[in-house]
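Colleague: Heads up, there are several structures right after this.
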Structure I
């Protein structure tokens, strides 16, 4: 039974990853192209401003062709999201199996949608508030390890906060719904707010980088994840309904 559930989750994740890939290709890739063009223009400008006594030296590699072409990168986008979907779809199925009948709605389709929404909030939305995605030409390569660690810390805080909210909502004994929702909201917001205040900020946007392009890219990145988790929740709910129509 659990094996079939994991296989179902992986297939659902694969399809959701491909849906997200279509969104990212349609909405996000034009922003990436613009950011790359800005990066190349800045590199060319820096190259023309070099001192004349360095003219005999080999030029920096900004003008060299990228190791992977843009078409190759676009193919890699779909491949990466498909693999991402396979992995997270399997994990989603395991979590779904663990909480089914114990936490959340009794209806299996509604549980699938609720769990996908919780996953989006925990591992996408909460980290995004503190550390949003950046396009090419934004970010110092020397701080990539620090930024990666901080982002993973934000993901861990998001998962723990959503878990605490679910536990608080479940264990508050009240016949009315609002005390449970209030307890769950507080359990979510208190650690998230504390982390937002205590974790160091990262602002490596170069001077003059178009603010509109930056936020368009970030919203496209957030939208890609939203499409993915919407697809996971909807497809898993559909599969659960087909398996158990009653």
Structure II
């Protein structure tokens, strides 16, 4: 009987928030062994935020690193003249604050209700020294973040409005697939103004372009936050133009 109780207690000890996480294989804990996950859990706290809640502010000390487990987040910078530039969007399994800068380079705000895993940077740094797999995982995600930034530079510098919107929709679809979700319909939780601020367009241009895509049967709009890609080949042709 004592042995059975001991096994039950050991199993309970091994349980962690990661056990029921839908994106565990994509998050930093996905490549870790059970004992390593337990060590990571000891320095992790879980945060639940409502839509519109701030997560970090540009310029404040980057004391924490975050993994988004549910919901969507916008990243943005405020320009000197007061205008806002959206620099990216985060979805489940994405990271915030991975780059080893002393301050956050952007502000982050919840678009929808979100859940995040938060890690104190210095504690995570010490654990990375002891668990090389963790360090490699974070480095890979930082590299992906850099790649997305480079894609946005091309998006803003060389493409027409229609090409930018097509690229954006295709990108959202591809990111869904990476999260083990269907490519269609595409979830669009951000506002048209968010999209415009990300693509360097006006809200009116984004709305007009989406209407044009509908009239040409490239897409169908199921509701304000769900768009179905109808003609993938034509959308891809637009997205790949430069």
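Just so you know, all these numbers are worked out from the coordinates, no wet-lab data involved. Just so it is clear, the structure is predicted and the values come from calculations on it, not from any experiment. Cβ atoms are built from the backbone, for glycine too; each structure is taken alone.
Colleague: Work out which structure the value 0.75 belongs to, where FRET efficiency 1/(1 + (r/R0)^6) of positions 86 and 182 (r between Cβ atoms, R0 = 30 Å, to 0.05) was derived from one of I, II.
Modeller: Of the structures listed, the value fits II.
Colleague: One of I, II was used to compute Cα extents along the principal axes in Å, for residues 94-141 alone, and the answer was 47, 16, 15. Which one was it?
Modeller: The read-out was computed on structure I.
Colleague: Comparing structures I, II by relative contact order in percent (Cα under 8 Å, 6 or more apart), which one has the largest value?
Modeller: For this comparison of relative contact order in percent (Cα under 8 Å, 6 or more apart), the top structure is I.
Colleague: Taking distance in nm of label points 7 Å out along Cα→Cβ at positions 38 and 110 for each of I, II, which is largest?
Modeller: Looking at the calculated values, the largest one is I.
Colleague: Which one of I, II has distance in nm of label points 7 Å out along Cα→Cβ at positions 134 and 230, as calculated from the coordinates, equal to 2.9?
Modeller: Derived from I, not from the others.
Colleague: Hey, another quick one. Have a look at I, II and say which one yields 2.1 for distance in nm of label points 7 Å out along Cα→Cβ at positions 190 and 214, as calculated.
Modeller: Source structure: II.
Colleague: Something else about it: helix-only ellipticity at 222 nm (-39500 (n - 2.57) for each DSSP H run of 4 or more, over all residues; to 500) was computed and gave -14000; which structure, I, II, did it come from?
Modeller: Label of the source structure: II.
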